[in-house]
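Participant: There are structures below to look over.
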Structure I
Amino acid sequence: MKLSAKVLVVGGGPAGAIGAKTLAEWGVEVILLERNFLFEKPCGGGIPLSAFDEFGITKGVIKREVKNIRIISPVGEKIDIALSGGSLGIVARGEFDRVLRNDAEKKGVQVIEGEFTGITTGYKEHRAEAIIRGLKTEITAEYVIAADGVNSRVRSALGLRPPKTLVTFSEKLKGMDTECCEFWFGASHAPGTYSWVFPAPEGISSGTGSSEPGKILTLYKVFREKRGITLEGRKRVYKIPIWEGDLYNKNNIIFAGDSAGQVLPVNYEGIYYAMKAGVFAARAIIEGRASNYKKMWKYSFQKRFSLMDRLRKYFLRDDIAMEKLVALHRRPEVQEASMRLWLRKDSGREGLQCYIKLFWKFLC
């Protein structure tokens with residue numbers, strides 16, 4: 001079987017679906033290939049409410065609305081922070097991704113469930129190989145958007161090394177509840193990152209992360225005891241990419257979302273930036289220059305990601321530094337600067353400069 005389109009999008013998560021939809025709105029012929037329509041990525045599912053309007057996503061998918069976060073230091077100091085000027089919408093990732101794909105399909109995208117297996121690159125077109133309904137299929141396209149996640153098969157097929165990653169252990173627990181997003185810091189249960197408890201569509205989502213896969217189960221057990229979790233839920237192990245900023249496109253193949261490691265350091269937020277990456281990829285293709293994608297991304301987010309990566313390396317290195325990070329967030333001006341960048345997605349120079357000024361002494 002043979003198929004063709006101007007653009008092949010591999011991966012039907014936020015980056016792929018938004019990219020495909022944006023292209024279709026401009027009249028571009030698009031095939032979106034998603035490996036498994038029933039897949040639900042392990043994810044806290046928190047998205048700034050403003051993003052639903054920005055990307056034209058129905059708010060009907062929001063299961064919970066969160067207006068406060070709580071950060072807890074290694075010694076147990078707690079700070080509650082109101083999400084002034086916005087809130088977080090909690091979604092069920094499986095449903096959320098399906099809604100995005102359905103929106104893309106309504107705009108004219110050909111959405112297909114199938115497994116990408118390889119690619120042959122050419123000067124003017126690429127030939128991707130896939131298994132669709134049990135049949136070997138060749139898909140010809142001028143451009144490819146690789147939005148197929150942290151375990152990107154497109155990266156592998158092109159001989160590119162996989163991104164560096166953190167491993168996470170999480171579970172969904174019914175019978176427990178929280179009204180805020182809790183971020184727990186401490187090397188005993190989350191060295192170099194954090195543990196979390198978020199509101200979920202039913203109950204809570206709880207988990208922790210580590211750069212050492214062999215220790216993740218032990219670390220999560222420590223966190224369960226620290227948080228007082230006694231119930232058992234559905235457990236998942238998954239990887240999160242660590243941003244390096246070293247992969248954008250390879251000729252007319254563009255990498256977006258987790259496949260490009262576009263997860264914000266410190267809080268490891270990925271959904272919003274994946275959707276923005278999808279829009280940038282689509283715009284670059286519409287402009288006829290895949291290299292414009294890198295320019296758009298760097299103009300919008302390079303300074304923000306670089307700053308957060310430096311803060312991650314400083315504040316998440318040990319418990320003493322984590323205590324400083326939590327203590328700093330007692331200051332109203334730090335809370336306000338954080339809300340501008342993290343919640344309201346302030347992309348102006350003033351907001352970023354304010355954040356740099358507050359944390360300058362830790363960056364030198």
Structure II
Amino acid sequence: MLPDVQNLIALQHADREILRLKEEIAALPKRVTAIEQKLAGTKAVLEKAKAAVKTDEASRRKYETAIQDLQQKISKYRDQSLEVKTNEQYKALLHEIQFAEQDIRINEDKILELMVNAETREKDVKAAEAELKAETAEIEKEKAEARKRTAEDEEQLAEWNAKRDTARAGVSPDLLRQYDRVAKYRGTGISEVRDQKCLACQVMLRPQTYNEVRAGTHVVACDSCQRILYHDPSQEKPVEANVHKRRRAHPKFGSAQAWYYRPSRGEEGELFLVFINGTGESSRRIYEAGAGRKLGETLAREGEYALAFPEDFTDAIRLNGHWEESEIEEWGNELPTSTLDALHRDLTLAQAEAASPSRTHAKSEHTPEHTAAS
């Protein structure tokens with residue numbers, strides 16, 4: 001993987017952590033406000049309970065005062081009854097006394113009702129006070145934790161800002177501008193590629209683009225979302241652990257088509273070559289082993305490929321693989337991903353077999369001379 005891309009991955013990770021910490025720091029004051037509002041609600045409940053007690057006490061005093069006034073009226077009426085001279089006046093005073101006594105009983109009933117309710121009121125006050133006390137202790141604890149978390153987040157934020165500066169310093173200015181531009185509108189500026197798909201926008205990549213990303217020789221951007229792409233080999237399905245014990249099907253050497261791998265050819269690096277025998281002549285196509293991109297034009301020479309292209313078999317490894325020439329023509333300038341993967345899998349098996357002490361096949365079987373003789 002290119003150092004620029006590695007630094008961009010580190011930069012995106014730092015950007016995400018910085019965003020998360022900033023959002024958390026911004027959310028903590030809101031959390032404290034919500035805590036205080038909850039406490040204010042509990043205080044309001046207590047105040048309401050206390051107010052109800054005071055209201056009942058005021059009502060009781062009012063009824064007691066009313067009773068005292070009525071008792072005074074009764075006393076006055078009785079005094080007056082001693083001085084009346086007619087039965088009508090006496091009966092009128094008795095009615096007034098009865099009405100007053102009835103009002104006294106009504107006020108006494110109300111006082112009794114208030115006395116019964118007073119027990120419930122007191123319980124409500126005590127319960128609200130206990131809840132307020134417990135909630136105050138819990139809320140103070142939560143506020144202390146929020147302040148502690150804010151301090152920790154701010155410390156981590158400073159560390160991630162330093163990591164971010166380091167990562168940005170390791171990326172070329174042009175690539176950094178591209179990353180910043182895409183990240184501004186997309187939220188992220190770099191994306192992993194897996195199973196021939198950009199994981200950020202979920203769009204399938206062209207085989208050549210996918211192969212170029214896997215090769216990691218230069219920076220490649222997604223045609224759909226413009227994010228810079230990278231490939232993490234550790235996320236691929238693991239190769240079987242017993243690869244050295246697997247039996248490899250050996251290629252048929254008498255076939256008119258043969259695939260080879262070369263670790264290097266001049267300055268071109270690792271290559272896949274395919275030779276096809278035709279009528280009186282043979283052809284050769286060359287592809288980059290990493291990206292699967294075709295190099296140069298198809299070359300044709302007289303004779304079978306084993307004799308026509310002797311210079312191409314130095315350190316070459318014969319591979320399995322056979323596709324119709326018409327299909328190969330349709331591939332154009334890049335190998336399909338499935339073909340490239342198949343060649344790499346067979347190359348891994350061939351290399352493991354070559355390194356195994358128990359190898360039983362003779363080296364001569366892998367030479368083009370043997371093919372020609374067949």
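Where a number appears in this text, it was derived from the coordinates with a stated rule and is not lab data. Small disclaimer: the values here were computed from a predicted structure and weren't measured. Cβ atoms are built from the backbone, for glycine too; each structure is taken alone.
Participant: Taking P(r) over Cα pairs in 20 Å bins from 0, in percent from the coordinates of each of I, II, which one would give 18, 26, 17, 13, 11, 9, 5, 1, 0?
Facilitator: Details: I: 30, 58, 13, 0; II: 18, 26, 17, 13, 11, 9, 5, 1, 0.
Derived from the structure labelled II.
Participant: Match the computed value -21000 of helix-only ellipticity at 222 nm (-39500 (n - 2.57) for each DSSP H run of 4 or more, over all residues; to 500) to one of the structures I, II, and report its label. Write down the numbers at each step before the final one.
Facilitator: Numbers: I: -9500; II: -21000.
Attributed to the structure labelled II.
Participant: Moving to a separate point now. Please state which of the structures I, II yields 15 when relative contact order in percent (Cα under 8 Å, 6 or more apart) is computed from it. If you can, show how the numbers build up before the last one.
Facilitator: Values: I: 20; II: 15.
Computing relative contact order in percent (Cα under 8 Å, 6 or more apart) on every structure in I, II gives 15 only for II.
Participant: Taking distance in nm of label points 7 Å out along Cα→Cβ at positions 185 and 257 from the coordinates of each of I, II, which one would give 3.1? The partial results should precede the final answer.
Facilitator: Numbers: I: 3.1; II: 4.3.
Answer by label: I.
Participant: Identify the structure, out of I, II, from whose coordinates distance in nm of label points 7 Å out along Cα→Cβ at positions 25 and 57 was calculated to give 5.1. Spell out each step's value before the answer.
Facilitator: Numbers: I: 1.4; II: 5.1.
Answer by label: II.
Participant: Here distance in nm of label points 7 Å out along Cα→Cβ at positions 81 and 113 has been calculated and equals 4.1, so which of I, II was it run on? Intermediate values should be presented prior to the final figure.
Facilitator: On the way: I: 4.1; II: 2.9.
The read-out was computed on structure I.
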